[in-house]
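These are the structures in question, set out in turn.
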Structure P
Amino acid sequence: MRSVLSAPIRVGLISDTHDLVRPAAIEFLSGSQLIIHCGDICGPEILTELRKIAPVTAVRGNNDRGPWASDLPEYELIRVGEICVYVIHDLSQMDIEPASAGVAVVLSGHSHKPGIERRGAVQYVNPGSAGPRRFKLPISAAELIVEGASVTARLVDLERRRHE
């Protein structure tokens, strides 16, 4: 497991960009100490743009193809401060039992549906899609604030944020 930064930490979460980095997403992610992309990036330029803000951890989504994507892992297990975070694009592909593996947070994308849900001791976060609109789902991103062994998740509607 890779160790990343020490607490308190703001981790920007983004997924399903599908080759589109919106200015509202860049603005929201600014100030993050780490950015995690939960897959369906669709082009290396997206990661290059995000790396201008903060270090990036990314996993491969089902639409990430070609030589550039072959270096992306299918999942990532990282330590952020005192917590363990498991990142995968499609939650249905998860092959671990997070609680028994000591995972505090599971991050995923794929569905384009933003959500935060606690299942026992594990927090599940899907930042939704920050890329092209799919159906009537919001354009969104999320953040984790990690302080010691404590973690707080927050979703943000990037379109509403743009109008505020």
Structure Q
Amino acid sequence: MRRYAITGTLVSAALAAGAAFAQAQYGTAEEAKAMLLKAVAAVKADKAKALDMFNKGEGGFLDRDLYPFCSSVSDGVLLAVANPNGKQNLGKDGRGLKDANGKAFGQDIYDAGQKPEGQISEVSYEFARPGDPKPVPKVSYVTRIGDIYCGVGYYKK
């Protein structure tokens, strides 16, 4: 009987470790939303410093496949992104961005950024994770902060 209890405990521990590894590999929806709220606080405290940290992935703003991105409310120009797969878009109007399926997600993100400050919207599209060029399904939480809007997304696969 004692042998079964030990085996059961080992199996439970192995399952928990497997679940922890899966969770540790990629960010979750809850972690993405928490990072967005942290990014909002950073922008409100010092916008220039926050955008610099976002671009460099410093201060906890690049965590596995989670990272903030920010654009100008007036013209959609991308001001910050930590994902190396998105760096080529810095300084460009993001409204024209389309995913691998042709979805105009850049305009959807821009539209979400036009909503009242404090309102968080969800935008679904496909985008490449940091370090992997293959686009996968992603959902980004987007909110306005004064004259910019920022988002943090999580990858669904």
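Here, each number is a calculation from the coordinates, and none is a lab measurement. Model, not experiment: these values are computed from the prediction. Cβ atoms are built from the backbone, for glycine too; each structure is taken alone.
Going by distance in nm of label points 7 Å out along Cα→Cβ at positions 99 and 131, which of structures P, Q comes out largest?
The structure with the largest value is P.
One of P, Q was used to calculate distance in nm of label points 7 Å out along Cα→Cβ at positions 83 and 139, giving 2.8; which? Display every interim value, and only then the final one.
Values: P: 2.8; Q: 1.6.
Value 2.8 for distance in nm of label points 7 Å out along Cα→Cβ at positions 83 and 139 corresponds to P out of P, Q.
Given a value of 22 for relative contact order in percent (Cα under 8 Å, 6 or more apart), point me to the structure among P, Q it was derived from.
Values: P: 26; Q: 22.
The read-out comes from structure Q.
Which structure, out of P, Q, was helix-only ellipticity at 222 nm (-39500 (n - 2.57) for each DSSP H run of 4 or more, over all residues; to 500) derived from, given a value of -12500?
Derived from Q, not from the others.
Quick check: 34, 27, 20 is what I get for Cα extents along the principal axes in Å, for residues 35-114 alone, calculated from one of P, Q. Which structure matches?
Q
Any idea which of P, Q comes out highest on percent of Cα pairs over 27 Å apart?
Evaluating percent of Cα pairs over 27 Å apart on every structure, the highest lands on Q.
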